Every structure is written in C-alpha cells, then in structure tokens.
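Asker: See the structures that follow.
Bear in mind that the values in this text are calculations on the coordinates, not laboratory data. Small disclaimer: the values here were computed from a predicted structure and weren't measured. Cβ atoms are built from the backbone, for glycine too; each structure is taken alone.
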Structure P
Amino acid sequence: MTTPTHAQTKALGLTAFLTLLLIAFMMGSNHVAARLAFNDGLDVATAVAVRSFATAIAVTLMVVWGGLAWRTHAKQRRGLLLVGLLIGAQSQLLYGAVSRLPVALALIAFNTFPIWTALWDFVIYKKRPNKVVLKALPILLLGLFLALDVLGAASGLGASAHTALIGVGVAFGLAAAAVFGLSLVVMQHETIGVDGRVRTAATLSLAGIVALSVMGAQGGPHWPHSSLGWAALVTLTLLYGTAFTIMFTVLPKLGVGNNAAIMNAEPVFALIMAWLVLGQTIAASQIAGALLVVGTVIWLGLRKR
C-alpha cells in the first residue's frame, strides 16, 4: 500500500498510534475478506478493479472538496503513469498470492518490500543502501525462511513437496514486493511536488484500468457465486477505501512521519483474522518467523534517520 510522506517525524501520541493500528487492522482484514470472496468464485482482476475504482472515486472527491490543484508537469505525469501501472501490477500479484497462500504468509512475503526498495534505489538512482538496511537483510531473510517453512518441517511434507504446494503463491508475493518497492522509488524521485491525495487518485484509477485490461483478457469479470462472496467483496472494498481515506485525511494532521511503519503490523492482524474467519493456522515456528519479519520492518521504519 502507498502511504503519505511527511517532512518531519513528530512524537507519536495515543490517538496517532491507535489510528495507525486501525489502518493496519483494516488492511489486514481486507485481505482476509478478499480470500473469502476468492473462495466463492470472485477473481483477482475483478476484485482489484472494484476496490481500486471505488477508492479512487472516494479520494477524488477529497481532492475536489479540498480544492487541490490537479496541474502537473511532464515529469510528474510520466512518473504518475509509471507508478499507476506498477501499483496495478502489484495489486494483481498480491491478491494472486492471497488467493494461493494462507493470508498471513502472503503478506509476510510482501513485507520484504523495504529490501526491494533499497535495491531499486541503488540500481536505478545509484543511491547506496543504508547500512542499517543491509544489517537487517539477514534477519528479514531468516524470518521469511521460518515463516514460509522453506524446509517443509512444520508441514511435514519435506522441502520439495512443500515448495510445490506454496511456490507459486510465494513467487506472487515476492514479485508484488519487488514491484511495490520499485513504485515507491519511482514515486519518490519522479512525482515530487504532487499532493499525496492527487497522486493516490491517479494511481488507483490507473490500477483499476490495468485490472479492467486483465479482466478483458480473461473473458470478463468473474463475480462471487453467493451472498457470502458478495458480502466479502463489499467488505474488502469498504475496508480498503476507508483505510486509504483515513490515511490521507487524518495522518497528515497527526504528523506521524516515519511512525507510519507501525502499519506494517498488518500481517499480524491478518494472521489473527484469518484464523478466526477462515480457520487458517500456521505452526509456531512460522508465527515466530512472521513476527521477526514484521518486527524488523517496523524497526526499519521507526529508526532515526
């Protein structure tokens, strides 16, 4: 998910802290609702299209009511176009992972995006990664190794069988992380000066167009088969849209800065909600790995710069 940027980091009050946790909860629950809808016949492209356009409309209304300028110059427009296409691809990939893996594991694979961000920043803009990020890399990889049960010990299937079972889903999650990391780097360097709400409205509109293109290639939308699936689709859309609306109206006023990393607690909430709603469980060693990844990502976001 994209988050607003702030020039300064301020002390995190209770209201800001609870707001960040609420956003993380809604984002994690959105993916659980998505999995419920996928199990009922909804396809990824249709889910992304509905979610993206609904949220884009909500954020556009915020831009109009706020009297914000839409005017951009050529470099910003190119940057917004590229970011929109990347977020469109990332949305497809992440929901693809959610449809194939336990929700928490899909989000854990995706939570490697800070490493991808540092990598892309170095490859494209020659900005050397912070030493702290490099030191965190082994910890992230260890957490990912445990969470995904790479050796198949927790599942009892062995490495080969377990890889065959989850390999495609993990590939989707890691690809989503790589694409999202690239979008963050492009956003940072190529859309400077664009208001966050304008950027989000443009980005999600393009993501919706990408989803429509995928839907067309697949022969049209695939809707849920029952009222449960439709309720899940409505729920995921409301959760995603509400989280973004809060993010771009409340957070700038709170001035939480880098503390927005707390929103990366999303996989923890997803783990709990997936257990309660979907009955998905993972082994204790996988939970330990998940917490290691989440804790490391939050630490990277909260560290002093």
Structure Q
Amino acid sequence: MDPDAHGEVDAMASAELEQVRSLWQGLLAALAPPADMPEWRAGYDKFCASFPIPGDATIEEVDAGGTPALLVTAAGASPDTVVLWSHSGGYCFGSARGYRSFGVALSAGSGGQVLLLDYRLAPEHPYPAALQDAKGAYRWLLSQGRDPHSIVIGGDSAGGGLAAATLLALKDDGDLMPAGGLLVSPLTDLTLSGGSMKTRAGVDPIASEAMLGLLGGMYAGEVALDSRYLSPALADIGGLPPLLVLVGTDEVLYDDSVRLVEGVRARGGEARLVVGVGQFHIWPLFAPILPEGREAIDGMGEFVRATTRSSVSS
C-alpha cells in the first residue's frame, strides 16, 4: 500500500533510526529461546526503563478503579486534561513503570497528565481482563470529577488495540465518550490477516507474524480471534470520537492501522492517519534518541490539546 494514499507522511528517516533498529534487534536476540515469559517481562521492562526520566516530573502511584496505575505530570503540565495510556507488550508483558519516560514526554507534549495503566497481563489473565481494567480506569477518572471531554484514551501496539477496543466497548455500553483516541502502531487484528504481515516482514526489526500469533493467542484464550474487541479493525467501528493513528512504513502492523482508519471513515467518523516513512514499531517510544520520535510526540500532544479543547468548547 502507498502511504500517500492513506494518510499524512512524516519526514524522511534520520540517521538515528539505525540505532533504534539495533536496539530492537538486540532486544529480540536477548529474548530468544530458551527465554520464556519471566525473562520476556524482565527484559522488556529493563529495555523500556532505560530511557531517562526528567527529575522535575511528578509520578504518583494511584488505584485506578481497582487497577494500579501511575499518574504522570511533567513540569508545567496541567491536571485539566489526561491521557489514559495502555502500554505495549503483546498483552503479555510491559508495565506502567517501564513507560515512565514516555509518559513524561507525552505529558510535556500535551500539557496535561498521563495515566499509565498497569492492566492485567496474559496468559495469567486472558481476555477480557485487560479490557475490564481499561474501562474501569476510564470510569474511575470520571468518578474523580473529570469531564469526559478532558480525557483521551490511547495506547501503543497491543495497548493501541486495547485502546481501540476500550473505545468500542464504552460506546457499546452507553458510557459518556472521551474527547478522542490516540493509537500508535496498534495491533487491531488478532487474526493477523493484513497483507503487510507478510509484505513488510523483511523490514520490521521486532514484530513478526509468529510472535504476534503466540502473544495474541495467549490473550484471546478461548475467545475467537476475530471477536469485536480482539480485532477492532474487522468490526463495525462507527460512533467513535476523533482518532489519531500513527504507524511506520516498516511495520508488519501497517495494514492494521490503515484498515482501522478506513473503517472509521467509512462510517462517517473522523480518523487521521500519520505514516512515518522508514519508521519501525512504536517509534515515539524512542523520543529520547530519535528526532522523528520527538516530532511524533509533539504531534500527539497537539492532537490531545486540540481534541480536548474543541470537545469542551462544543
């Protein structure tokens, strides 16, 4: 698929991108067999936590409706808006603690707070545990007096799929909807039917059909992989708030983003797709070292500001 036909195209790749590729490849090698779930979790947390955390940020442990979370506030950020963020890790690893650097960057970029959710992980807690945690955290924010128009629901990779599922489930449940959704390299089709799963396998340094199939299967458990909240890209996804979706050209999950955006638009919704040329999986995570990552965070922050501002004013 030609990215120009589907969404805006970010600037060409920087020299630092090869450093990111090496980091991803190093992680993949470190977590290769005989490493198993405990090593995957420890290794990925160490990988994510290696990014610096500004000392002037505030990071508070909170109970978000029964799910532990970290409420992150960058220096100068306001509590008037908040992004509820679900981290990456294939539904099986990753943590709020590992995402502190990212949370601070997004808080600074948006000028608001970021709630990093420690949703329950598979295989110990298969679907719908993570979805229940994300819905509960959103409802907890409302119970704290937050205006739904001041909230954006977001996530990356599996967390992006979870964020999309959360928006769908909240709509289906009749909840007041948040101002918008912010998805980065989302995993939105656990059937792995997108053509890019194969056509881009040779350029994606971290994600693969085999890996995603293994992790997605652990999360789905006994539930059909094409179910509505497991594969939102295959669902009827009308009635959602405005979405911003970011995906790199060098991702096996490229088609997951394209199909999700096209599905929203086909039903009259607003969805903007930003395609990072030469970018790998969840490149905004690498903002401390990658210029395109910093640019992506700035764009994500502007979306949060514009969406919450327009929602409140309307």
Structure R
Amino acid sequence: MKADERVKKTIDEHSLINRGDVLLLGLSGGPDSLCLLYILKGLEEEYGFELRAFHLNHMIRDDAEEDAKFVTEECEKLGVPVTVYREDVKSLARRKGESLEEAGRKIRQEAMKAICSEIEKGLPGGCSARAVLAHNQGDQAETVMLRLIRGTGIHGLAAMEYMRRDGLIRPLLDTSRKEIEEYCEEHGLKYRTDSTNSSEEYLRNKVRLKVLPMLEEINPSIREGLTRLAANAAVDDGYLSELAENWYEAHVKHGSEPVLLVKDLRCLEDALYHRAVKLAFAEAGLGEDIEAVHIKALKRSVNANVGNKTVEFPGGYVAYINHGEVVFRKN
C-alpha cells in the first residue's frame, strides 16, 4: 500500500480528524514529517480541515538554521502557515538534568499545545485544533522495544497512541519507513537528514541500528510484530483504564485535594490500584514520572493501615495517610 493510502486508512479507522479541525503538524524537515506534510495537504480539501505547521529550531546542530529555512520554504511552496520556535535545547536539558531527546520532546509538545489552545479559542463548537506528529511504524516498534528493555507494564507496551487524550494525533503510525521513502522518491521530495540519527550515543539509535536488525535475522517481520503487540496492549490498557476511571469517580472525594479511603484502596486489584493512584495524582497536578516503586510504597503503607504517614512521590507530591483516608497533594 502507498503511504498516502495508508495514512488515509489510519485517519478513517481511528476517526482522527473532523471537518473544521485545524491540524498543527510538527515539521522537522526529515522524510517522515515532510511526507506527512504533503499527504495532509493533499487531503485538506477532502476532509475539510486546515493545515498549519510548527518547527522547533533546537539549536543543537550547526545546520539547525538551515533546517528552519528549508521547512519555511517548503511550507511557503504549499501555502501552509508555519510557526518556527527557537529554543536552546542543549542548555535547557543541562539545567533540567534531562537528555537532549527528552528536553526537545517536552519543549516541542508544550509549544505545540500552547499554539493549539490559542487556535481553538477561535474555532466553532465541535471543532478542534490538533497537534500532529509524524511517528511511523518503525518509531512505534522502537518505542515498544525500549520499554521492554526498561521493564514496562501493559500501559507502556501500548506505546504511542493514534490519538491521545489531549487531542494529539499520529496519522503516520501504520506507515512503514519503506513506504515513506518510496513516497518521497515518487514525488521528488528532498528532505533534510539529521546527523544525530546515526549516533549510537542515544539509546533509541542503538535499538534502531543494532537491536532491531539483529532481531530481524530471527524474524524479518519483527517491526510489524512489535506494532501488533502495541495495538493489542492498547486494547487491554484501554479497558483497564476505563474500569479504573469508573471506580475512581465512584470512590473519590473531590475537593481542593482528592481523597480516597484506605478501606476502598485495599480492595482493589493491582491493575486498577496503580491506575487509580495515578488518577488521584493527576487530579492533584502530577501527571507523569510516577514509577512502580512509588506506588508500591504507598500500597505497603495502606495495607499496614499506618496512620499519620506521608509517602513521597516525584515533584514534591505526597500521599498523606491519616484517619482511614489518603490525601493526594503537593507538599
């Protein structure tokens, strides 16, 4: 199947776009995002959305300014409005103690989310401004493998979603790298090449360049197999998450700080317990960086029925246990 046909099939199967939506495509200038730029531009009239683009000049490589210029020129050629955001990601990563990849990912998504929020204010009801990322089938396989290496659970195996809760979509997620390269060649698209993609300094690159090729000697379809694993895990994870959300709404005491009863938490199976605790912290303001070790520490204290106990979580958040209640708050 050709890349444009594959993208259209993914959009339809997962209901990614509604008429009147504005799509903000994260555009690096590489083959994946450039391919998606042209495909979405070709679908703009048929699906009734408006396409815009966003480029993060991360200032990491010497040719970063050339990337920004290239992206701007491609968008002008197609009549697609583009926003170029400049950020010294290397300095930001150093200040926050994060990897370049993590810092870049966060700043890009935060900036795109802010732009989408502004756009959405001017849209009629029922229409959304959606961030769009050009992750492909190979990226999904790499993500699953990385999470397997780190020892993930079902939620982690589900990897990247076609549509996240915040509206971000990935229409290229079923499309292979081969299909993308064939599309670029067929349409004469000259894309930018990120030199860091060949550096084994980054774990993802090691998985792409060494681990997956080795596994392909055993199973030539390993990438497709890993993406199927992600899809199957996503189905199970979605069901468990829905059960947890229903339980949480039936048992939480809403207020300035969410509260759950010790006796209720004790009755929960682990699969729902973990999700319920994450829901409580999300309501309190902590939406990420909660690891199994933190949740297990809370479970031990809950089961021991220890009063006046504070269990620490990342970001200065705590679960405070007292008088049969667990209060989730910022310390």
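Asker: 6, 27, 37, 23, 5, 0 is what came out when P(r) over Cα pairs in 10 Å bins from 0, in percent was calculated for one structure; which of P, Q, R is it?
Answerer: Only structure P yields this read-out.
Asker: Using the calculated result 43 for relative contact order in percent (Cα under 8 Å, 6 or more apart), pick out the matching structure from P, Q, R. Write down the numbers at each step before the final one.
Answerer: On the way: P: 43; Q: 20; R: 16.
So the calculation was done on P.
Asker: To test your reading of the models, identify which of P, Q, R gives -24000 for helix-only ellipticity at 222 nm (-39500 (n - 2.57) for each DSSP H run of 4 or more, over all residues; to 500) when calculated.
Answerer: Details: P: -24000; Q: -12000; R: -16500.
This value belongs to structure P.
Asker: Thinking of P, Q, R, which structure, once mean count of other Cβ atoms within 10 Å over residues 28-35 is computed, gives back 26.1?
Answerer: Of the structures listed, the value fits P.
Asker: Okay, next question. Could you tell me which structure in P, Q, R was used to calculate Cα extents along the principal axes in Å, for residues 60-139 alone as 39, 23, 17?
Answerer: Only one of P, Q, R returns 39, 23, 17 for Cα extents along the principal axes in Å, for residues 60-139 alone, namely Q.
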